[in-house]
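These are the structures in question, set out in turn.
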Structure 1
Amino acid sequence: MNVQTAKKLKGSVYENVLRQFDRAADLIKLDDGVRKILRTTKNEIIVHFPVRMDDGRVEVFTGYRVQHNDILGPFKGGLRFHPAVDIDEVRSLATWMTWKSAIVNIPFGGAKGGIQMDPSKYSIKEIERITRRFTFALGFNIGPEYDIPAPDVNTNPQIMAWILDTYLSTVAPGDRQRSTHVVTGKPLESGGSIGRDKATGQGVVFCIEEWAKEKNFDLSKATYIVQGFGNVGSWTAKLLKRLGAKLLAVEDVTGIIHDPKGIDPEVLAEFVAEKKGIRGFPGAKEIDHDTFLQTEADIFIPAALENQITAETAPKLKVKLVAEGANGPTDTDGDAVLQEKKIDVIPDVLCNSGGVIVSYFEWLQNKRSEFWELEEVDYKLRKKITTAYQKVADVRNTLKTDPRTAALMVGLLNLDKSYKLRGIYP
């Protein structure tokens, strides 16, 4: 997908966020004052910073950090490096992070950030300098008890390590060792948590398992398709393979592939690591976007960018479940079509919350100077996300509403209670 198409698709993303919010707020009769607060971001930071390229040229980049709300705890949210990044996109993503943390009941607020750039056009040394200069430009707008970034689209543990190192160099020597939780998603050697790499995908699969129990559906016989084969899409596919499910089709920015006999996600992940995309994967047939959407399967996992399921694309889907690995893959018109077609949805604010949950675990481990084994991380992740799933299911069934609205209602009730207990200064 090119930048112009991406920008056109996400042009209404923030309006979509507010429509979702208003529907849930109306149903719970949210206090007017709290509604005004939650409809507005707290801080919006835009920085322009120069970086010297390998050939000696100087380029000026634009970076963003939007802090939506921190009533429940420090701002928390990823950083993405993508040419389509702008203030409206980041504002939407920051707002979703607030809902996400409130739904799964972890003590974080919502934030998001990024740099408007295409990382594929820069060398690894240039990306390091861009990352470090962006961190310096943000200054103390981030901090271990204030605002904690994490990886997102086109960012990874290495980039988090550069942010960590740059940030620590700006604080007093005596404060450095107690500030390593300024970012999460770090490499293990730099204080990261085991299980963080697969956390979002693992959370998606835990949610799908809960849906399967609810529907008495055998996942060992399931078929599924995946849109986006980055960290979230690839891990979700690999983990579903372990449950016996069969991957039929995959779409990413390089192309779309299909194989009715099944695609091995482990082999595909190795191919993508080498070739930087799925195009040309041996044994699979190339298909177009419409054919991909119309693939008959049990589960569709959108794990790419926003606004992929719309009034135009939703009617083409032939699945039982949409499990949203991406943020905002379905707009309000698309939601209406899915409900009409009786396609179940596990909404993004619940389905992909595994990343922020395990980020919270990493943050705790750093604060306590602890290191948890994978079994402990996975056990606690499953407990957190399945508890949230059941709360959302209870609201959905009791009030006969859709899953997305039910999820937002759970989060908003949590936030509303916090404001009522704490009040508003002065």
Structure 2
Amino acid sequence: MQSYLLKNIQISDPNSPFNGQSGDMAIKDGIIVDFGDGIDESGYTKIIDFTGCIVTPAFIDVRCNSSEPGFEHRETIRSLNHAAFAGGYSHVALLPNCNPPRQTRSDIEFLIHQVKDKPVKFLPIGAITQDLKSDDLAEMYDMKSHGAIAFANANYPVENIGTMSRALQYTRSFDGLLYSFCHQPELAIGAYVAEGTVAVSLGLKGIPQMAEYLQVQRDIELADYHQANIHISKVSTERSVELIRQAKLQGIKVTCDVAVMNLVLTDETIMDFDSNLKLTPPLRQANDVKALWEGLMDETIDAICSDHHPQEIEHKDVEFEYAEYGAITIQIAFSLAVEGRNRFCPSLDDNTLISKFNEGGARVLGLKLQAIQKDQPADFTVINPHKQTILNSRNNLSLSHNTYYLDKPLPYFIEATFIGKNCLLNKS
């Protein structure tokens, strides 16, 4: 039986009786058996000094892109599980954008079977419409009945307002959750960066903010009309944040998340045309980024998602215009968020930021967060605020390398993740 004694840790968990306390934690056979000072060290197979480290419930990712089946050269279920575990995650909601798309009961059951013995639990998100692009609804009730956590068309918006209306009506009957990726392609034809002075200086056509916020407004109105749940995923503009803020004040059943890359960089970074910064939604202006942080502070934005999106080198090592969208993030997502916080919102405390990685995701997905307390399974992440993270070709656990942050130091370090009997100790 593997047993651990974690010394000199500080608990950050509002649901724990030990919240805010420092001490030693004893774990045997995946169960927290004791917490306090002066625990007898004999009988433990591993004794680890975590002085200065924060222990918090493991992270929950509300949005991660699929690769397997169909794109195993980008990422496999196995490699994604390793990367997520190293990033501090215990649950990851997986989009249906594999090949074929995850849109039937058997697709959902297959994924659940595939990951049943993996430490990180993947939560399948089913498709809203057939093949993610049509106006024909997928069998969402059947998928929900067999384990789908929510429904989304991944990085494709539901453009037809009638289709979105029918989808909301349908999911309301069984309390399903729809993800809305708000983007109006007809307003962004030929554009792949944010509209603004940077786009003009580079001679590029920009994506206007209204390509996002008009769809945000549409889907909030539809959700209100049908009294259905709606989750606005990857919000990125100041106006969108304000629309969601007002909707929440009116009691509309809306939640939202923000992709971590939209919290850390602005469109000025694309001046050198690094294709790893071609993202959807695009990097926005500083006022938008600041509005996103304000939305996190006042609970308008519920969660920070990784939006981890592996791409093979052939799709990134090309001119910016021809590159595919996306970046790998899940292994360094928390450090990215700290980097963004330090730059744009230094008044946001660690505990609030952490809550956007665990409590917020649990609230969006309707999960119960496992509290850190005696006689309960271990399900937590150990964060070191005094050590840097550097993702490089040696420690990157993803099969892809499409990130702007390769070999760049970031603040804070995930020392370890404990999920039941599974433990991963990260190397510096």
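Please treat every number below as a calculation from the coordinates, not as lab data. None of these values were measured; they are calculated from a predicted model. Cβ atoms are built from the backbone, for glycine too; each structure is taken alone.
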For which of 1, 2 does mean count of other Cβ atoms within 10 Å over residues 119-126, calculated from the coordinates, equal 12.8?
1
Starting from the value 3.2: which structure in 1, 2 was distance in nm of label points 7 Å out along Cα→Cβ at positions 183 and 271 calculated from?
1
State the single structure among 1, 2 that was used to calculate Rg and Dmax of the Cα atoms in Å, for residues 175-358 alone, giving 16.1, 47.
2
Going by distance in nm of label points 7 Å out along Cα→Cβ at positions 327 and 351, which of structures 1, 2 comes out largest?
2
Calculated from one of 1, 2, mean count of other Cβ atoms within 10 Å over residues 215-222 reads 12.8, and the structure in question is 1
Rg and Dmax of the Cα atoms in Å, for residues 87-286 alone gets 17.5, 51 when computed on, of labels 1, 2, structure 2
Starting from the value -14500: which structure in 1, 2 was helix-only ellipticity at 222 nm (-39500 (n - 2.57) for each DSSP H run of 4 or more, over all residues; to 500) calculated from?
1
